[in-house]
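Please go over the structures that come below.
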Structure I
Amino acid sequence: MSLIKSISGIRGTIGGLAGQGLTPPDVVKFTAAYGKWVLENSGINKIVIGRDARISGEMVRNLVVGTLQGMGIDVIDLGLSTTPTVEIAVPLEKAGGGIIITASHNPKQWNALKLLNNYGEFISASEGEKVLEYAENDLTFADVDQLGSLTYNDTYLQKHIDAVLALPLVDVAAIKKANFTIAIDCVNSTGGLFLPPLLNALGVQTIFPIHCHPDGHFAHNPEPLPENLQDLANEVIRTKAHLGIAVDPDVDRLCFVCEDGQMFGEEYTLVAVADFVLQNTPGNTVSNLSSTRALRDVTEKMGANYHAAAVGEVNVVNMMKATNAIIGGEGNGGVIYPASHYGRDALVGIALFLTHLAKFGKTASLLRASYPAYFISKNKITLTDDMDIDALLLKVEEKYKAQPHSTIDGLKIEFDKQWVHLRKSNTEPIIRIYSEANSEFVAQNLAEKIITDIKEILYP
């Protein structure tokens, strides 16, 4: 069993002993602590919640609602929803915060509490520390006459779609004229509720849905990686669709499959959308340290500045604000477009990408070929309790001290236009080892070299 407390929220596996997974006592403890933080931070006793469709969602939702009401907090429940939808709803409802009940890309045994501030943005690391501090202290609950209320609100699916359609760069007429046929894979979560009406509203009349029943029984590993999207690739080829679209369970990550069944590449979701935005709105861009260099190349080609942030949505958002970036996100298929809101949003990404593809006037594979070709090798090492990660990274840093490197988030070492990034995951008990080069072979060799270095350090 695992329980992880990080800037990505309170995340754990369902069941087991309290304190070692996301058990009912843990849900209550951390929800109450967050409720106290919201009351002190905003002075507003209203919180918006929503959840993805995973099997444990209803159980966790019931605990969250009851706990917040017990804190004297009014709850606005969006029901089956998406992370970006809850982010949009928080400021519109003038709430003090929001909780999304989702473990994002993690498998079905996981769930999590993603925590938002009153702007509908993820709370910061220091704010998260305060929540954790409250969780370890005694908490005071409301008297019977001060219990919070519960209101159901199912209007935000349409409100979210309307907000996407209202973005100036979204061109419904161009998308409709392109007469796209699109296959979609929503991994049997809430994307199945949101993507079809969004695509219809954008002028897409022919949709081929697979795994779109929101019952939480994931038809494959829910992380939208190439090895998990073969069903979608086959559906694109079978139906002769122009494009395949895949989202993760809470619909903040987005990736595409080209018309020939080949992967557009999750790293290139942000690159393509940023290219389109930069063509129409000059400005800076941001991604995290583990994302492809292609965004930097596209940005600098436009005469703008690229900046890298530590991994984690809140870190990217902070860097975007600091650098006045007009587009940013993460290479895992997360698009953050401030003209909409400061959060990864697959619905916004779909609308901007389809507008871009429609105006490009050629196939998705040709659009992908128009960008710099880089290959990322993604590897990981499972952590054990006796591993001293900080000491390990210091030894690797010492070995490569002559190379340009960054330690703002783990260790990233640059070798001209190649790089490798080592960091402890925010969402799983692993060390991630990402490497990038201009060929898959070189990227993998670079990763294997670093993994060999790590093994020599761990097992001298």
Structure II
Amino acid sequence: MVFTTQIFVFYFLPLFLLVYYQLPRGWRNVWITVGSYVFYGWWEPWFAGIMMFTTVMDFFWGRFITRPGATRAQQKLAVLACVVTNLSLLGFFKYYMFAAETLNRILAAVGAEQFPVMQVVLPIGISFYTFHSLTYIIDLYRGHAMPAKSFSVFSAFVALFPDLVAGPIIRYKTLAAQLHEREHTVARFASGVTLFILGFAKKILLANPCGVVADAVFETANPCALDAWVGVLAYAFQIYFDFCGYSDMAVGLGRMLGFEFLKNFDAPYRSESITDLWRRWHISLSSVLRDYLYIALGGNRKGERRTYFNLAVVMLLGGLWHGAKWNFIVWGAYHGLLLALERARGKRSFYAAWPRPLRIGGTFLLMLLSWVLFRADDLGAALSYYGAMFGLSPVGPVAPLVAATVYTPYRLLILGVCAVLVFQPRQAHDWAQAPVTPGRVVVLTLLFVGSLMVMFSQAFNPFLYFQF
């Protein structure tokens, strides 16, 4: 189920909230689990079976690790078994086909016989709920969290539908107290509704039109330089407003249920360096990679060379986490190299002496170049696209689709609005914290109604991060 559909907005969410607030507090976590499994299983019921299997397994691993009398060696062995099991399951569904197809290419190159590759469907959101469970187990082992008091509490944490399929990645220790006891107030609910509407509008009114522009250009053979730059700019806006919009809706839905999730984006395109950008973009993933991988590898405690190596490994795996394609691995290597270069300069970019607007512009340009790898179908397509951006590729005939899709007053206006919004300081989270006034209610109502009307007219409504 997707947040920006009539099924969710008009049926699932009202019914879920109505029952939730009628139930005694002790039953609300059970209802969260039931509703979340309905939400998740709406695409494919067997997806829910996989999530239930990992939930039951990790709950009992957690009990085993924290049982009285457990030795440190037994705990370490249990954590290792849990990590291997979870990552094996994730690896099979997400990376089996990539690994098998890569091996077949190697076999073909040396003249060996290839083998048939089984087609595997990737369960939506498996990366996110796997990380949720793993951080729970690792925090128990480290003594940073207490075990869930009941299976209903832990299953509600893993299945919690607002952040289930596209994040943010929430750690159990940050939500543990709220899972057992949380405050439901009119102010928090109103703030949640505000944030949900703003995220909904970002997705429908901004991300989707930008996606149409990006698709039109990226699917054109040999675009001209102007078209190529406009296309990747549109994609940069699409992926930001798509994922940031989803995160805003997730945080807003959490507040409606009495939870407070951490903010996942902090105006990342206003960053003045790549190091700064990774403190602002997908904050939950960045912090998980830092705390559970970078620090575990030694962080910056083992000398400069080891620090650079650790950064490279973390970003390579971060790229691979986003998808089973060489594009994502190269994307991770690109960011790892930039982070290492800035680390060598004391976490300062090589353009640190420039005026602030130029520092922001330089960082945005570096990020823009990396988005080509994210959007292109493969490395060959990415290289061709880079050639088009810099006038190094032959320009094909003007594509009617690009002219009719990209350079219309409406879509140029959307791109302009996006450019203004990503570079201004005030964010949706700031606006959602302000007191409710009649004027704000009118603005939000008009924005939501307008977004719904546009939603009904759109044929293009994907969530990009579902694939990651």
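Just so it is clear, none of the values below were taken in a lab; they were calculated from the coordinates. Computed from a predicted model, the values in this text were never measured in an experiment. Cβ atoms are built from the backbone, for glycine too; each structure is taken alone.
Suppose you compute helix-only ellipticity at 222 nm (-39500 (n - 2.57) for each DSSP H run of 4 or more, over all residues; to 500) for every structure in I, II: which one lands on -21500?
Working through the options, I get structure II.
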Cα extents along the principal axes in Å, for residues 284-379 alone, calculated, reads 36, 31, 30; among I, II the input was structure I
From the coordinates of one of I, II, mean count of other Cβ atoms within 10 Å over residues 108-115 came out at 23.0; that one is structure I
Value 61, 53, 21 of Cα extents along the principal axes in Å, for residues 60-219 alone was derived from the coordinates of, among I, II, structure II
Output 0.5 (distance in nm of label points 7 Å out along Cα→Cβ at positions 180 and 204, calculated) maps, among I, II, to structure I
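Given a value of 3.9 for distance in nm of label points 7 Å out along Cα→Cβ at positions 116 and 148, point me to the structure among I, II it was derived from.
Values: I: 1.4; II: 3.9.
Going through each structure in turn, the value belongs to II.
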When relative contact order in percent (Cα under 8 Å, 6 or more apart) is calculated for structures I, II, the one with the largest value is II
